[in-house]
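In what follows, structures are represented as structure tokens.
Nothing in this text is a laboratory measurement; each read-out follows from the coordinates by a stated rule. For clarity, every value in this text was computed on a predicted model and none was experimentally measured.
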Structure P
């Protein structure tokens, strides 16, 4: 199992918001999960 973590940003209007992305590579059925608080 391989895990990678990067810090990047996403735009919210004209503001840049910091985002941490974590990826896990493992054998098995492909899956995509988004986890985290939703800010409005």
Structure Q
């Protein structure tokens, strides 16, 4: 199992950073969207 995950990470190393940035931006938008109604 760990070997499969390691192999997958090695294969997708090029897109891994951009995918992580995209996921982080989605989390930021979710948190901002959920906290925005509390400001008004």
Structure R
């Protein structure tokens, strides 16, 4: 029972880490596109 709980907790942690990575990557892409837009205007 404890082993199952640890496996579920590990899978949940990996899922959160993967989604956080995608969120940060998406935010970086948004910032890059905003910076590009500013460069085009100047």
The value 0 for helix-only ellipticity at 222 nm (-39500 (n - 2.57) for each DSSP H run of 4 or more, over all residues; to 500), derived from one of P, Q, R, belongs to structure P
If P(r) over Cα pairs in 10 Å bins from 0, in percent is calculated for P, Q, R, the one returning 26, 25, 19, 15, 10, 4, 0 is structure R
